[in-house]
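These are the structures in question, set out in turn.
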Structure 1
Amino acid sequence: MFHSRLEWLNTLKPNFKVLPLKERLLCGLGALLGLALSSFISWWVLGDINAWYIAPMGASSVLLFAVPASPLAQPWNMVVGNIIAGIIGVTCAMYIPNLTEAFSVAVGMSIILMMTTDSLHPPSGAVAITAVLGGEAVHELGYHFIFYPVLLNSMLLLVIAIVFNRLLGKQYPQMAQINQRSKDPTPTQKVTIQPQDIQATLDQQTELLDISEYDLQKIILAAQEKANARGISQFKCQDIMTKDVISLNENEDIHSALDKFKHMNLMSLPVINAQQQLVGTLALYEVVEWFKRATDLRTTWQRQVKDIMVRQVITVKPEQPIQDLVPYFVERSFNYIPVVEKQKMVGIISRADMIAALNQQLNVAA
């Protein structure tokens, strides 16, 4: 009996991924910082106005910091949704005497207009209610309520969310599509599931899904790669990597680095320190950009590779299957990926290495 009740309760739970403890703590920390900083700034700007901060921002912080990939959490949704709800809420408070009727109409109309303008933001429903039930302090503001605190709160919280998510390496706001170079499908999509296939399927859905088409594409492509990998024997990165790696030292002079690029006819090189640890990567175009800025006094201090290199580098481990590398070479056009073990670079895998290995796998499969 107890077991059956437990199973019934499980049917009420969402099919939602539970993040690791570290990620959950970071989400909570982001909301804490976002609300604390934005409320302090609102108080500093608005002074004695009692409505300097509104409760719906707490609901917005859940979306911005816990599920920033949600379409409902995007900047357009938050700003436009809150403005629409604020306008309708204030208008209903002014012209509908009965409070129950006023906030009911305000929320209903807000939902319709937000869905019409593709700006649905659930906390905006609470903004509409706050405009009606916020008391005399809110009613005295009239339509100024839309600008402060609603718009001020929204913009402050949004800016903090963008900075915080970017510091954690999360893409926020979400990009519109996977292929940033062309409107055409990416190379992987051309031979598997294409965006129009996903769009056609979504068009047949009658309910609103809380996932962007962009994220749906990424999930489907990742699943497709895993399914394909089951059918072929996998090389590991250590099997195809080049161990005799040409690299730059972080303290190397930029002119010297350019000579190495010219001599080796390469477009980018990994950068290591004195302990042979990978610390960055430098592309030829970044050296060219440095030469273009050479007369700028603000860049006269840049003399060494470490001054202009990119410090965030995608790396792999020797034991990883090479299928893990395909998205970087195909979707993001990487020239090479460093192989790192115990914080030291032990090799690199170039696009040519990948082509040769995948060709061999195709021949075996045939």
Structure 2
Amino acid sequence: MDADRSKVMAYRILAQQLHRVDLPPAELAVLDLGVQDTPYGAARQALAARTSKPVDDAALRLVWSHRGAPHLQRTTDLPALAAALWPVSDADAAARFVTTPVKAAAPLGVDAYRQTAEAFRAVVGAPMLKGEVSTAVSARIDPTLTLDCRPCGARHISGALFQLAGLAGGVGLRVDGSATVIEPLADRGTTPKKMAGLDAVIRAYLRLLGPATAAEVAKFVGTTQAHLKPYWPDDLTEIRVDGRKAFLPADAVDAFAAAERPDAVRLLPPSDPFLQARDRALIVPDKARQGEVWRILGNPGAVLAGGEIAGTWRAKSSGRKLLTVTVTAFGKLPKNARDAIEAEAEVLAGVRGVAGAAVTVE
């Protein structure tokens, strides 16, 4: 099948339910992959862009999952997800966590994950501050997995490995004011012995952010294409997007073919699932605009309007009374978009616990 980028954008908006559906948040399609929570609170804003139903806190859990980043995931999915994100080999493990300061740890491979996961299980029996857990875990693992930290004035575990192994170690996290608290999951499962279920992650990415390539999925997972390829599903449909080969699950092809650009206007938070696709040039073709949406530090939110990313937004609250949302448009906004943006700003204010919102469009 041949398609252009406008068809892909229309499909992804619908596949991710950005037309807003009447479902509990835990039943949203994006939870098949998880919703990144960077900065803290962004995940709940992403859910509110898709449903007006309240979040059931027992059904969702904040954990370190894909690439060690904090994600809201379904509580019932966590044991299987821990196995799906387990490295497939020693080389894969090293590719995921080894950086220059811990280069000597590369030969440990999967054992680095195992040591760290088991240390979490031994140390975290009750809620603990992140720094306390880091110190205790560091004392239980191979010294090559630790590094000297000038700000702390101590030697502790690599931050990448610490977060990558957290889910396998049966821990979740929550934010309490300015502190990160690590606590045991209700169902800790067991430390994975080997990877199982990576194909489910691949399919979820392709269904939500496809058509896509193996290289794009590997980048999302945090591994390399070579390590991902042996687990690539064999029942996918090839879609050529503007001449570029990509893939979609076979059972999603009819929805893709029927997708039409919706008129939904949404204020997407910085780490919204829609912005997690690794083909950024398709989402925002203008390279300069890409730099405005995806910054090295401090990403803004993105305005979805007319089936396109039409601008960026930032918000500032004045206590609990008013949320001021400033929109920087990339050009002329679609007709009636201003009214819709104001309505979405009220939704955003509600998620943040603020009484009302005011919008400025630049």
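Only the coordinates and a few stated rules stand behind these numbers; no lab work does. As the structure is a computational prediction, the values presented were derived from the model and not from experiment. Cβ atoms are built from the backbone, for glycine too; each structure is taken alone.
Can you say which of 1, 2 returns 7.1 when distance in nm of label points 7 Å out along Cα→Cβ at positions 135 and 255 is computed?
Numbers: 1: 7.1; 2: 4.8.
It traces back to 1.
Out of 1, 2, which one gives 3.8 for distance in nm of label points 7 Å out along Cα→Cβ at positions 39 and 79 as computed from the coordinates? Considering all the candidates, the number was obtained from 2. If mean projected area of the Cα convex hull in nm² is computed to be 27.5, which of 1, 2 is the source? The read-out was computed on structure 1.
Any idea which of 1, 2 comes out highest on distance in nm of label points 7 Å out along Cα→Cβ at positions 23 and 239?
Evaluating distance in nm of label points 7 Å out along Cα→Cβ at positions 23 and 239 on every structure, the highest lands on 1.
Work out the source of 19 here, i.e. which of 1, 2 gives that when relative contact order in percent (Cα under 8 Å, 6 or more apart) is computed. Source structure: 2. Among candidates 1, 2, the computation of helix-only ellipticity at 222 nm (-39500 (n - 2.57) for each DSSP H run of 4 or more, over all residues; to 500) that gave -9000 used structure 2.
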